[in-house]
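**Q** Just below sit the structures, each encoded as structure tokens.
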Structure P
């Protein structure tokens, strides 16, 4: 009875897609539409190891480092060595075999590297360099001299800097937020100005948020070689574009740092929360106290800001994972935003940066009343976005990333649940899906209900075999991370189930066990239309017999059995997935069930 098997797969696919609503789900590759997904290899770090896997989830290669890894154009792997994306002062570059080919440590005590970094090619230097984000310590005296409100305590204050070093580890350029501040409380200071008229600088006296440790918490950066610009994102709700090319002088680190600190280093563009420079409404609670509005705030807790690379659909636009924290939606969920910063209010591409409040906003209503969302202002510069239809299916409070693929699809890493998936732009459908099996408690085939980041992956990337890091290396697949054979749903399974079930009616029906998952016992039911010899056997996920549950000659009718989770010897089995297989004469039907103790 093939049809029943196929329908079981279809139900299981639906079960995996809404992973965040379920207490127990299988890990590794869950679904693959080969006709629509962009074939390649996935690189991610988890549990101190970097994994390169294929689309089925088979392991191609591993490295004994795994914080926030990525391949470089030179064909190496680059990662932070601290084990924590939010705190690392050492970075390492490894070859295919794990040998260290370059390493750098930020040894200055006032600098604290964190989150993001990148190997770039500096066209003015004519060589590759390394850039990274670091928090720089500030004294209370420095803060007060810059115009910080004297009513507050600034002990332990920090602001982010972007540092560039050459191959020898020499600092050759540095840009600091602290050099680009504005304030409107002390006219005797050089930083004094009208906040609304100074969008190229950051207000150092934000209401309710005085300068403190890790004040901006920048978590990502990207470099555009063609434009010679850098973009960096603050978790508080904005990203900023700064000029690298016109603030860098070859052979003069001190001159470069001075240029970066000058007006030439002011923001060229900023996006996300115009209320921070008094050009938009801030989030607020509405009059009835049960609802809120995000005002003109667009992003919150966002990660992985980047330019879409040349040659890809949307090239030149920004792509960002909008975690959507602090947007004050009644039912929060995450989004992917694609932003064209050159659009004006009429939607014309001006070829130059347009201040988002000048471009204006469109009022967007919720697509479905059950989402329970208020109308909101969405920037006219947002040209594409993605969110799941079910708001509980896709929400990551921290980390995460997105990547535009050559076929126009977008590859997404949702950190909280170790959830990687690829969506097609035409209908926002999922065409590939994977759940990270590496957890705090080891490698798991079944992920149980747990707290966020239990099986986290900070970021993930999709690469093809033509990438310099993969060319010339053995890409023969091994087993998946769990050691089990790949087990995932394909489009053929779903299509066949839908088509064939329209005109075929089975003689024997095996129902899904209930409850499922179960802890104590579960009920299995089946129906017969004719006399048959029926045998029901329970198998482990790896295919071993767990228990022969039933073997009888049966007359037509409905039958009900019970299984208590024990094997042939009466010993309780381990938690995880099992199969129950019904054989009725020449028919064979199977279904999956999950035991959780």
Structure Q
């Protein structure tokens, strides 16, 4: 029997279940009504009740039909007036048991293992956290718990003096990217809705038309928007780290208890199915360390598999549930370069092939936080240490398994892989097109040439032909003479369609004019990244980046101005 879909906000509200607010501590200095929008220090507590600031004249752009279906929501709900108001920041329409305020959380900042407090306006770390991200809903749909968070919902106590808004450009990117990553099979936060204002704008630095500058060179007005992102929770490594720092520094008498509470809540929210709640708590902590390591190493291998670069993989951008979070300075590798980094503030340490190292450092910060919860000299402490020490090997195993699958092999070949990477760098290939064409198991070079940005020299062609011969030999050794299923298996891990920034830019530029057709088209294309699509779509989206978009500000590189 078909289940009845949720069609109005009253039915939707009945799904609410505030496990975070019901089981964790609010900031004792917080207001009762959520009117708390100015920067201030938050000394304790796990969250601050905050009322979002609604955008003016909200207008519907799109919603994720795929995710609405998963949640049991009617598509009509996205354009329902009350639902639109709620998810554009107007909680006055909230009906019981839904509260008329949401919540924001604090977290610590670590960049590549170095603890920072300077980004906090008070230089203490007590003012750093969700500056414009406000969760307004937590509930259970189809037996699964989800938290819904407004990105750009106005200032919170953690806003550091900013306006708390997100611009249409960044909101379109995040909205599309989350759905795309899910379609790729990469663990990620999800997109629910996207609304923009017809009258409210904010000024942001960006790039003038045709700019080749590295940094933005003009201030431009941007329509504001609110995208709603959804996840089982928005608990981050940096959040756990904040309470560990307070425990280490004896910041207040309840610091260690607050650390224990949030780790316990993390286990219940993200690892309930895998960790026996009847185990002694220290044993649960050990299991958490092990499971998070497994999820994180798998996630990074997936990022490399699909060409994704997070750009700014600090501990506060690292979800403790082991999924992709915070689509700000991200990008997807087109011209293959292990040092690919689209964000102007990222540097090589957060570049494409350095993501495993960044992940290990974030894991160490997480592990350091958990270490406060096991007794010194205990068996659990030894188990924890062994788990931490095994991160590098676990990461390497995941990466080797991933590369073997991309190449259609049953086991990783170091020599074949090394030769491939050097050749891809030397001959300038498109990462996605190359591996997709390779999935057809070509015996000679011609079918791969559509992935090359430049004409090959004769000696380069010979190198490639030699590599193909060695690869086919490895395929035969892996599978014998039966290669029928290999191509299909490779196509399931090597997408045909990818994120190409130069094709995303027109979508948000047109959206600023009130035309959302390109956003809807991109949703359709990116929701089926492994499938063959129409000839028209292939000609438009399965092609090399045009030369004019190399070194182009806002396309090949961009600031995190959003």
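**Q** Name the one structure among P, Q that distance in nm of label points 7 Å out along Cα→Cβ at positions 291 and 323 of 1.5 was derived from.
**A** Values: P: 2.8; Q: 1.5.
Of the structures listed, the value fits Q.
**Q** Quick check: 3, 15, 24, 23, 16, 10, 6, 3, 1, 0 is what I get for P(r) over Cα pairs in 10 Å bins from 0, in percent, calculated from one of P, Q. Which structure matches?
**A** On the way: P: 3, 15, 24, 23, 16, 10, 6, 3, 1, 0; Q: 3, 17, 27, 27, 17, 7, 1, 0.
That value comes from structure P.
**Q** Determine which structure produced the value 18.8 for mean count of other Cβ atoms within 10 Å over residues 107-114, calculated from the coordinates; the candidates are P, Q.
**A** Details: P: 15.4; Q: 18.8.
It must be structure Q, since only it matches.
**Q** Using FRET efficiency 1/(1 + (r/R0)^6) of positions 219 and 523 (r between Cβ atoms, R0 = 30 Å, to 0.05) as the calculated read-out, with 0.05 as its value, let me know the right label among P, Q.
**A** On the way: P: 0.05; Q: 0.45.
Structure of origin is P.
**Q** A value of -12000 was derived for helix-only ellipticity at 222 nm (-39500 (n - 2.57) for each DSSP H run of 4 or more, over all residues; to 500); which structure in P, Q was it taken from? The partial results should precede the final answer.
**A** Values: P: -2000; Q: -12000.
The value was obtained from structure Q.
No value in this document is a laboratory result; all are computed from the given coordinates. Nothing here was measured: the structure is a model prediction, and the numbers come from that model. Cβ atoms are built from the backbone, for glycine too; each structure is taken alone.
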